[in-house]
Structure 1
Amino acid sequence: MRMISLSQGEMLWLLAVTLLGIFSAVFFHIPLFIGFFPGLFALAALCVHKGISFRALLQMGRRGALQTKEVVIILLLVSMLLPMWEISGTMEQMVALFLHFLSPKHFLLLSFLFMMVMSLLLGTAVGSLSALGIPLMSVAMSLHLPFPVVAGALVSGAFVGDRTSVFSSAYQLLVHTVETSVYRQLKKLLPTTLLAICFSACFYFFLDLHVSTRATLHVAPLHVDTIALFPPVVLLLLVCFRIKMKHAFFASIICAIVLAYWQGVPIFSLSSHLWNGSEQLGGGVRSVLFLLLFIALAGVYNGILEELQVLQPFLNRWLANKKSLMSYTWRTMVASLAIAAVACNQTLPIILTGRSFFFHWQKQYSREELARVMADSTMIFPGLIPWSILAVMCSAITGVSTISYIPYAVFLWSLPLMTLLFSAGRQFFSKRPSARLSFPRLL
């Protein structure tokens, strides 16, 4: 493997061109993959200037793009899943179940928990907020509850699944980026996940005592359509039996298509939903094509950076003589926060942070530890940065500005603190910080 050396000025120029292109794409509302081309061309120009042949660059980029293949397939299937669940009546039945058990006395706590369950099933913060968040915000309006508080509870619950669900495309991207397994990583995330969920639940429970309302909530009688719940049941069963995620998604989509056709939905409407998605939940193959191109280009970019070890000298200096888990944790978090603040999306920080720090963490600790730190920070930061695409969408759906709901989005800002405390605890209980850590089992 050949390694090229860039000066500090060349590296800063490359990062500036890359991030400026992405930021410009967000600002001018053009596809992200277009904004990524300046950085890719700048990297290619620097490599050619350093003596790397164009053919070698193409081969490196191809290998990098192939690393994103599984993520691209899963993203395609996820884009089909939500509109098929809607057109088959599955989503309507799930929302009705949640609303039926809603109580004004514990509105915030239940909103957080219901949104958490919905997001764990759907694996998307935006989709969950669109499906259940809008009805819950309407109920909050009728109960005269403060909107920023309710929005914070809903966004917190939505990010539980976006970060943790095995159905989440972001979670799948993280797993494939750090080259670990879905279920082994889920076990690694469990301690900080449970801590943050319990802390958030307690926060909303006590907040309910201060913002509770005496208004009554009139809910229509519940009519459970068991058949409409088949698609999510099929998905959950296959996942429980450790069937590959792409096969589980495909089976659930087929189940929803059969159910919708049996209910009389014409083939033309089904194909339209598959391509265009739904008005409420979004989705559809058409909506993710640009994102898939962006992920593929990011794979090409990182493939070149990784094979030529462009970032390693700078990372070596950033992590020089740093062997403690706590130091690795906060330095990785700072780097991912900087990338997320400029990139304005969730995808690029995951790929850049994961691949850039992979070899350092693998050598000193483990890839699972890196994924745990990234899940508790890199995947959460886009929901806290007001100009990030994800935060803007959450704000648009709830009708509350990001700045207003952040103080009440407890899950989002408590997770980075939890992972710092967890790393400090593992370091404290370890006799040899530089070795693989042994810690009292929490599972």
Structure 2
Amino acid sequence: MSTQPGVDPSLLFSGPNAPEESDLYKCVHCGFCLQACPTYIETGLETESPRGRIALMKAVNEGRIGITDTVIRHWDLCIQCRACEVACPSGVPYGNLIEATMAQVADHRKQNIVQKGAADLSLKRIVPHQRRLQALMSLTKLYQRSGVQALLRNSGLLDKLMPSMAALESSMPEVSSTYFKAKGQTVAAVGEKRARVAVLSGCIMPLINGPEMDAAVRVLARNGCEIVVPKGQVCCGAINSHVGDLDTARKLARRNIDVFTDAGVEYVVIASAGCGSRMKEYGHLLKDDSEYAERSHIFSYTVKDINEFLVELPFDPPTAALDYRVTYQDSCHLGNAQRITAAPRQILRSIQGVEFVELPNAGQCCGAGGTYTITERDFSLRVLNSKMDAFETTEADVLATANPGCLMQLQFGVQDRKLDAKVKYVTDLLDEAYRLEELNSENL
């Protein structure tokens, strides 16, 4: 399409990562997405809605405006929660559009040498490499357990010198005492073997939530699964995808497809909703790869979220009872991207003694959004505040969820408000009931 006078052609969409027109023009601007979008709900601004952001994409695609700092700002504020996809009657694949758009933005974003170096170091040199990431987390664990963190916080020095850094530091999650490692290990099924599955270790979750990963494996084994944790697997690529680094995401996807295919399993079970969403969409990510296009499509059908998989298996309801009042937050990439909302609730309701109560805005994003909590800290907390207001009305002891980013964000919310509540994965509660069941049987 022709470019409007005054618009620099170099600031328009171009190349293989440009948003697909067939997706872009499915939007009829009906507005159903508005009340599903957390940034629109918070601001009431058209430009901070999916419809508004797509309008900007169309304008760039048609050469009416360029990819300027002002335009980029509206796309940056999108949390990529994909709630609009559920609300959209036209089937607009907004996730694909914003992912492609952010890939275009990556080439136009103005960054100084320090910012560019930090982004390259973290997203390309550390996150995709588990050993390097583990080394960084080990330093973080030393900082947290040596007393330096407590000393720094109590001194208030960081608050005075670097308030923004102090705000980020205050929400830093506690690193696990033990890590979950992908060493090629196999965990035997308890009782009769019903399935042979592989488990994604991932990048952040095994270091921040090592014990929780162990719990997920125990739950699978308890339900007759032989579990393989393949050596050589890597990050799913979700973090890189969100910031527009699709080349790295594709490299990671190819590696995972090779590793998990060689594992000889029926399914690849994912304990992280964000990772599951990314891996289920490897087919789209690699659609133009002559070697991996068909393989990625077939592979995606083997990927199962752990809640989804347990219900389909089906899992054995525990006989032991837990005394909790529990509510559930739908992780966006489980509820919106994978459309899995019933399975986690079915698992929670199956646990005797659990009083399950619905969270009023359970389907609305908590504001985590991968790196969003770092890049858009103020708005992330603004969205979290609405979530915590809703949580307090439930008077629940436990806030359950299904994604590590959500877990960390919600834990900060509970901590910040000094609430007497715990944030847990759904599988944590199931594992707790199974272990109590086992203890009860030993005491008979």
Structure 3
Amino acid sequence: MKISFSTYQDTSIWRFFSSVRLAVFLLITLAITSIVGTVIPQGESLQFYLERFGPNLFRTIKVLHLYDTYHSWWYLALLGLFSINLIICTLRRLPFTLKLFRRDNLSVDFERLLKMPFKKDWETKKELDNDSTRSIIASFKKVAGKTEERDGVDGGRLFLAERGKWSYWGVYALHGSILIIFIGALVGLFLGFKGSIMLPEGETIDHIINRQTGKRIPLNFSVRCNRFNISFYDNGAPKEYRSDLTVLNGDKEVFHKSIVVNDPMKYRGITFYQASYRAIPEITVKVSNSDKLQRSLSISAFQKTLWPEEQLSFGLIQYQPSVHGRPAAQIWIADNEGRAGNIWLLQGREREFKQGEDLYKISLTNAKQRYLTGLQVKKDPGVLIVWLGCTVLIVGFAVVFWVPHRRMWLWIGHRKGRTVVILSGQTNKNKLRLEKDMKKIEEALNSNLGV
């Protein structure tokens, strides 16, 4: 059994998905949910939402994935439904557009020309000679532009000047651009990633952390922070912070860039944004054992420092920049057998501690502030597709709102023993411009016809 396209259009499912009401409902729903996605901070940890919104609202945020609204299943479902609606509306309109585009605008008769929105006709008893006819046609072409001609239309010659016939396709550019943008967004969603890192000066990292899941995302190359600089305003507020970054492929340096806010580093489609910083203390201690073996160790916050020969581990618990005018720090010390303890150190004073059967001496020799640069890392392979969609969208808007389909006709023939000249015009936009051009042609024809 053969089912025609028009028969399929009559089905209830087709009518539902092609309805304007559905399109308006989906647009309003997407707008409202986008506002929700703007009001509620996106991309934070679940603990952040629990502490900020409380347990009741947190459950709603978690179930509906409002912490990542634009990637949630229901938001993607709305976009998918809107895309289907857009495609079916386009297909439904297509036959009518093709009919308009293929229409023969030279197939008009004498009576229809006189019913056009813009028209002017002349009648004269005298016969037009060849020079007068050529002059009338030239005056028409000068203003109207390139023309087509057909003889024998109601016993006369018909000329047509048509512009912007292709403007009917502008609305399809709009529809297509939205679909292209959606495709670009999906490509970025499924093939891209977002994450962050806190990278200390002088250290290298080959992965980032997904802020929501906490999972490691490998970069397939390494990034080293050579140096971090920060400048301040007079009131103490940060003025500018800059990270000097180097990309390494194995041990080989392959790329280098200093980044600041709004001036990121891009490498292999991955963008590194300067987002934040953190200042952490770093102390230097001198440790010696009973055999007079000495080591100078640097201990930073959130990190463990090893003394391999003695199989001891050191970490920084607390730091005070000034105790009686000198820095002080509380450190923990552990050995490979799991025994651990902590001790307070004041710069300039040596302390003793016992680990198992061994006695050690330790002193705080230096203390300084060390910076960690906070980087937001993003890979979005769909961004070029989105930009393409935005370009098509702008072109589509320009065509739909500013490019008119304008037609102007000139008919020269005889009716009831008289020479008749008809000038007609029709446009779907910018009627004022057509009216002005018609006036110019009318003035020229008045001169040619001796009116």
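Coordinate-derived values only; no laboratory data. What you see is a predicted model, and the numbers here were worked out from it, not measured in a lab. Cβ atoms are built from the backbone, for glycine too; each structure is taken alone.
Given a value of -14000 for helix-only ellipticity at 222 nm (-39500 (n - 2.57) for each DSSP H run of 4 or more, over all residues; to 500), point me to the structure among 1, 2, 3 it was derived from. Attributed to the structure labelled 2. Could you tell me which structure in 1, 2, 3 was used to calculate Cα extents along the principal axes in Å as 83, 55, 42? Source structure for this number: 2.
Consider the structures 1, 2, 3: one of them gives 14 for relative contact order in percent (Cα under 8 Å, 6 or more apart) as calculated from the coordinates. Say which. Derived from 2, not from the others. From 1, 2, 3, which structure was distance in nm of label points 7 Å out along Cα→Cβ at positions 169 and 241 = 2.8 calculated on? It must be structure 1, since only it matches. Hey, distance in nm of label points 7 Å out along Cα→Cβ at positions 177 and 401 derived from one of 1, 2, 3 reads 2.9; which structure? Computed on structure 1.
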